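There are structures below to look over.
All of the numbers you see were taken from the coordinates with simple rules; none came from a lab. All figures in this text were calculated on a predicted structure; none of them were measured in a lab. Cβ atoms are built from the backbone, for glycine too; each structure is taken alone.
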Structure I
Amino acid sequence: MIDVGDKPITRRRALARAEVHMNDVALAKIEEGTVAKGDVLATARVAGIAAAKRTPDLLPLCHPLLLDYVRVDLVVDRAAGCVRIEAECAVEGRTGVEMEALVSASATALCVHDMLKSTDPTISIDGIALWEKDGGKSGAWRRPEA
C-alpha cells in the first residue's frame, strides 16, 4: 500500500457502471418477480453495497475506507436486453473510491448473473467501467463518451 498520510482529506466520489445482458425470458422474470431465488434487483443492490464495504478484503493493496455513501441502482432495459447497473461511492478521505465503485458494480452484476443463470446460461456481463470521479489532487474526471 502506498502512504497517503500526507494527502489532504477531501470529499471523494466515484461512479461505475456495468450491464448484464440476458434473454427476454430472464428479463421478464425479473420484472414479474418470478425468479426462484427471489427479488433480483433488491438482492443485487444489497450485494453491491456489501461489496463496496469489503473492497480491501478483495483487493489486497486497497486502503480500508470508512465509506460515507454507497448507492446502487439497477434498471431493466428491455430494448437493450439488459439490466443496467450504476454504483456510486463517496468518502471524506485521503484516497479515492474508484475501486469501491467498480467492485460494487461488478458484485451487483455477478449477483444478477447468479440469480438468473438457470434461466439463461448465456448471460454476459459487459461494460464494467469507471464513469466519473471527483475529489483529490486530480479533481473531476468524466469518461469521454459520457
Structure II
Amino acid sequence: MWDIFYYLFLKLAIDWPTSLTDWDVLFLLPLPWWGPVIAPIAISALMIAGGTLVTQFNHSARSIWPGHFALGLELSGILLALYVFMADALRSMGGGPAVIRNVLPTWFNWPLFLVALSLMAVPIVDVSRQFLGNRPSRSLP
C-alpha cells in the first residue's frame, strides 16, 4: 500500500504527479529504474490482492497457497518487470557511470510490462481457483 499512498501524498502535497503516466525514478540501485507512476501502483494492487487472498480467505481445514508453477511464473514476471524498469540504464552500461547518470527514459515498454504484470498475477489466479474450488457447496432446500 506504500506506493499508492506515497503518490496520493505527493499529489496532495505538491500536485504531482499530474497524470498516472508521468515518469518517476522508482529506485537508483543497482541501476536507475524508471517507469510511469501507474506501473508501481499496478504492482502494489496485485500484492494487496494476493496478500488479502492468502491471509484472509484461508480455509481452516486446508491452507491456500500458490503452487510452485504459479510462483515460478510470478518470479519470471518480476524479473521481466525489473528489466522493463531498468532497460534504458542496461543499454547504456557500456558507457560507464557518467553515461548511466545522464540517461533519461524516452519510452516505456507497455507490451512487455503487461506480460510481466500478467505473469505476476498468476499466483492470484491460482489462489482464487483454490479458494473457489474448496468452498462448501450449498444444498438446495
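The table for this structure:
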item	result
For -20500 (helix-only ellipticity at 222 nm (-39500 (n - 2.57) for each DSSP H run of 4 or more, over all residues; to 500), calculated) the corresponding structure among I, II	II
Which entry (I, II) yields the derived value -0.43, -0.58 for log10 I(q)/I(0) by the Debye sum over Cα atoms at q = 0.11, 0.13 Å⁻¹	I
Highest-scoring label, criterion being distance in nm of label points 7 Å out along Cα→Cβ at positions 44 and 92, among I, II	I
Distance in nm of label points 7 Å out along Cα→Cβ at positions 12 and 100 - highest-scoring structure of I, II	II
Per mean count of other Cβ atoms within 10 Å over residues 84-91, the highest-valued of structures I, II	I
Structure from which 40 was derived, relative contact order in percent (Cα under 8 Å, 6 or more apart), options I, II	I
